[in-house]
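Right after this note come the structures.
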Structure 1
Amino acid sequence: MCRRLPDVPPIADLLPGYEARGWNGILAPAGTPRAVIERLNQVLVKIVRSPEMAPALVGEGATAVGNTPAEFDAVIRADIAKWAKIIKEAGSRPQ
């Protein structure tokens, strides 16, 4: 349920099997040293899960995740595969 629209049911209740979600994340350029990525991840996870930030995100209808670089990579790859399939099945073409 959307906290900002509590009387509006989730779309999955109206269209079973439908799922669309958004996410935000921070990406680093290709070739960034692993140690830098790991340090950035540690700092960002600490911020996202902090007592100040986590409730603010929830208040905006978001979920404070703060996952690992590998987990975030899996989210991105899964979304690419999902939407590529949907676009192909719909026969969508660039215009």
Structure 2
Amino acid sequence: MALTLRIAISLVLAQNLSWIILDEPTHNLDANTIARLSHMMKNHLPGLVDQIFIITHDKEMELAANGSLYFLEREKDSQGPTRPLLQEIR
């Protein structure tokens, strides 16, 4: 409910922006709610905004992607650089 309210408020406050950024939107959600959120974001939210950016560690949210997925990876043990990896959604 709180996430839905935040999305609604952001759409009202930034009507002409046409994009939304969600940072860890699945925090403290159960598996069923995450699946429903993923479905809503893939099938309904694109009708309201042009671009959706999701920052998450949750693999279920990958199912919400319609365009491109960018994964950021790095070798933490060796303090390696962060590298982006692009995956196109077909």
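Since every read-out is calculated from the coordinates, none of them should be taken as a lab result. Nothing here was measured: the structure is a model prediction, and the numbers come from that model. Cβ atoms are built from the backbone, for glycine too; each structure is taken alone.
Observations on the model:
- Identity of the structure behind 25, 16, 14 (criterion: semi-axes √(5λ) of the Cα gyration tensor in Å, calculated), options 1, 2: 2
- Which of 1, 2 leads on relative contact order in percent (Cα under 8 Å, 6 or more apart), largest value: 2
- Origin of the derived value 2.0 (distance in nm of label points 7 Å out along Cα→Cβ at positions 13 and 29; candidates 1, 2): 2
- Taking mean count of other Cβ atoms within 10 Å over residues 5-12 as the criterion, the largest value within structures 1, 2 is that of 2.
- Among candidates 1, 2, the computation of helix-only ellipticity at 222 nm (-39500 (n - 2.57) for each DSSP H run of 4 or more, over all residues; to 500) that gave -15500 used structure 1.
- Looking across 1, 2, the calculation of mean count of other Cβ atoms within 10 Å over residues 21-28 that yields 9.4 traces back to 1.
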